[in-house]
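Structures incoming, each one as structure tokens.
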Structure 1
Amino acid sequence: MTKIFGAGFLCEVNTFSPFPVTETNFRECYYNESGNHGAQPHYYAQPLITMKQLIEAEQWQYVESLCTGAQPGGKIEERVYLKFRDKILSDLKLQMPVNAVFLYLHGAMVSEKCDDCEGDIIKRVRDIVGPKVFIGVEFDPHTHLTEKMIENANALVFIKEYPHTDYNERAKDLFRIMKGYLKKTLSPVTAVVDCLMIGMYATTLEPMKSFNTKIKHIEQATPDVLSISVIHGFPWGDVADVGTKILVITNNNYELAKSLASSLATELRSLKGKTMPKAYTSKKALQKARADTGEKPVVLADFSDNTGLGARGDSTFLLREVLNQRLTSVALSPLYDPDVIKQATEAGVDSTIDIKLGGKSKYSGTPLNLKNVVISKIVPKLTATFAGSTVNYGQAVTLHYQGIDIVVNNNRCQTFSTECFSKMGIDPHKRKILIVKSSEHFRHSFEKISNTILIVTTPGTISLDFSQIPYTKLTRRVYPIYQEKNTELEHSQHRMQV
């Protein structure tokens, strides 16, 4: 019987973040060794679930090893990386022989001693299974795509949407390639072109919305094209391969793959600078929000304190400005502060307490000294849905202070859904201003309730000025670090044989 091995290991690492990722961070976010992900699966488990269903529909055998993921932070502790990597490799050895391996990896994992964790994992898997076993990997688009990844896998498929709502669809794409390989009807070959730029690419906004639509049309209209991926890259990773690339997989037609990847890379490079979000200071954003006459709330995204990019989630810069301007009808969710959670839960609902809120970590400002804060709601475990999956925020409390509602939690996680407000007793439709700690994923939910979304930058962990990020390992001349007009695009090519 055809036997397929699966595993998941994900963490997006901001190498400039001072908060190392620990084993506790993985276990408090998502950790599963059973392969049974429950009735409300975490989004880190979704592609594995989809792959299992497709495999078993073919009456093939599926075995699953570790599936774990942590919220983004600084470099992963080496001991932790090796422990989880070796767990997956050990399980694979026990299940040999296998016909294929499916991995769900992030693509921007960096440990204390390894800049290319995913490439390391894939290479070690290849060493175990040999040259003829299919290895397929689904990646987040915020990947540092390396030669080691390309050389040791048969097919790499990347999530297309940002916000990342299509992970199940991409698992289906990868399964079709895997199935064709195993049935000897497909021979996938890959071409990659380096766009030589660093940027952000929200696919719900123009011009990336149209670019993404074009890519999907080419996939559907061209029989030999099996998959096209835009690798956004993760700008806050100081590694040699940081940056944007185009990857095309065709059925045994390398010239088509190379030509298509080259033309798409040239087109995407022509959009350099045009895909970046417009950002406002705290004062300017609040001024615009106050002047907004619409009936729907204005959403302010605290970009610089997004835990999804490696920040701590306890920045006070924007909230302090709200208090300075004495605004009311404002709600924020969530702000990470385990100390306040402990204090509030000990006091109980309807109690009044004095707190030092947030600002307890580097780059987060200073704590807000708030007196006579009312505890209006306590939830032992706050969860929210995102693209059909579940996200865990840990214990959460709602605090009310001078016309402002603040949701505080003890499990670092960005704002994925309006449920971060509604489940905490706050009707998001009835607030003039909603503050979220996120950069893009929040749009999937909040665009439905707001006509005005403003990106806010503060002196926090995350900078949008990529030209000023102190990279030390770049070996390529990428925009906006270098801004020559006619830099030649680099080509990377690789053939995999059945």
Structure 2
Amino acid sequence: MTTITPAIRPTMRTRLARTGALLLGFSAIVSCGDLDILNTNAPTVETLTNAPGRLVLARAATGIFAQTYNDIGTEIQFYALYGREGYNLLGNDPRETGEQIRGPADPTGRQSGIWTGLFAAIRTINTYLSALETGTGLTDAERRASVGFAKTMKAWHMHRLAIRTGQLGIPIDTDRAIDAEPAPFVSFSAAMEAASALMDEALTDLQAGGSAFPFTVPPGYTGFNTPSTFAQFNRALAAKMLVHRATFVNCTACWAQASTALSASFVTDAGLPGNLTRGVNYAYSTTANEPANPVSEPLGNNRLWVHPSIVTGAQLKADGEPDNRLTSKVTNTGRVQRLEDLTGTHKPTMFNAAGNPAVANLGAPIPWINNEELLLLRAEVRWNTNNRSGAVSDINLIRQFAGGLPAATVTAASADDAFVTELLYNRLYSLMWQQGTRWIDARRYDRLGQLPLDRAGDAVFPHMIIPASECDARGLPAPCTPL
């Protein structure tokens, strides 16, 4: 039997990971002499490719939802290091103060991460999409709704991979047999364009998807659990992808397209501040064998620390107190943690227990995309589509309702550079420790040189590199540039 989750082509790394999983199963059952290992929590490939029924397809959809969590915790923590949102000062792995802060980037080390898990998720989705073509027990509308859901998730995974690797590109034609030749790499621009096109295909399917999905939508999607409301989530992600394309690869047409996508999303300036948090979340849990929040930890833990520049860089409210987004998300520990000439005094506690930031809350959700981010995206889009007054208005909504700050000094007559500075300030404090915002924004606005360097010899990376296993699969020495 072969489960749908471990097999992914074209990487050798995946084949090794799959072998490791089989060995773990072998060690558990070797005394029984049975080497046919079955994952009883997921449909097998054989089941999905043999005219699967409604219940089997629903289980497969659940697996796709589960795999959206792949690498989220790693991405938050790695991108925080690269973008100087914070440090890991626990001291149990020297790469967190060495390789990831100053290099050299090791294609077999930390810089090879955030790869296999996302491609595994894409592989699962490809299998599910094929199964929907032959599956039974679904109406045409339910089938279209399922396809739209799956394509939305696949497009987002593709985009995350493209952002990870930047100008080095990624393979996208990965729906191949396990023994086929590795998929060719495509450029950063082509990868993001393909992801956007797939997201638009997903929207078309969702719009033909009727009134309900033929599977249970898990926690985290409250208000976005029907094909029509999920389409608003799709448009929110599409808008973000288009803004990334506009800034990373100078897609000028993407600004207007992003504006159109935003208008079909759930962005709103009504009901603030309550509606700032409306959106889709990664819903973590304290239940055994379910994913727990990867950032929340007790105040006494020495692992995750906010970069000192975030503490000192917060703007002040009219009463002289710091930006609410700092005081509600960051806590002074009352001590100084030093490791390898790096220092931390404040910890990220935005996901800790409500009313007691000293206590971890492993069930705290992490926003995937919410209205606060959409308003900032709309400000960015408006500035670049000749609605500068609207852009400043959106910035001031966030400053007022999220930060408690007075209106920005930037105006519709300000220079582009001044607006970007104001925009990135608000994006950092609104989205810190959620998605690597500081690093990604510095890259797309050519401001990596403005990120702090705390030690001589430290560096800021423009992207993550290609894993050595991916180079090996193509007969290339690592590190490699397969394009």
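Rule-based calculations on the coordinates, nothing more; no lab input. In this text the structure is predicted, and so the values were computed from the model without any measurement. Cβ atoms are built from the backbone, for glycine too; each structure is taken alone.
Upon calculation of helix-only ellipticity at 222 nm (-39500 (n - 2.57) for each DSSP H run of 4 or more, over all residues; to 500) from the atomic coordinates, which of the structures 1, 2 produces -8500?
1
Given structures 1, 2, which gives the highest value for distance in nm of label points 7 Å out along Cα→Cβ at positions 355 and 403?
When distance in nm of label points 7 Å out along Cα→Cβ at positions 355 and 403 is computed for each of 1, 2, structure 2 gives the biggest number.
Given a value of 137 for volume of the Cα convex hull per residue in Å³, point me to the structure among 1, 2 it was derived from.
1
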